[in-house]
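**Q** The following blocks contain the structures, represented as structure tokens.
Just so you know, all these numbers are worked out from the coordinates, no wet-lab data involved. Everything numeric here is computed off the predicted structure, so don't read it as measured data.
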Structure I
Amino acid sequence: MSLRTSFAEHRRARARRREERAFERSLARAPTVESAHELRSLSTRR
């Protein structure tokens, strides 16, 4: 594996983790259990 490929994979993994953390924060801030459930169901469609 080349160094460039390795860096690209690392960037993609970091971006995925950043998106997951942002999603978890939005779930934690959901005003109701129903809205949190709706967010979760929408995320499975991505």
Structure II
Amino acid sequence: MTLFTDITFFEVCMALLTVGLAERALLAYAPIEMVGPNGWLIKGKVEE
């Protein structure tokens, strides 16, 4: 058996949803230095 045989479709979907929600929360509430146009964590178009 390999490592990937135990991963279900539901687990993959939930992981993608969790990452997407975390990114949206970071873009909304993190300081502009972290997630702004020249941010060190996420480079994005964030309006102040």
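**Q** From which structure (I, II) was helix-only ellipticity at 222 nm (-39500 (n - 2.57) for each DSSP H run of 4 or more, over all residues; to 500) calculated, if the value obtained is -28000?
**A** Values: I: -28000; II: -16500.
Derived from the structure labelled I.
**Q** Right, something else. When volume of the Cα convex hull per residue in Å³ is calculated, the result is 57; to which of the structures I, II does this value belong? Kindly include the intermediate steps, with their values, before the conclusion.
**A** Numbers: I: 57; II: 84.
Going label by label, the one that fits is I.
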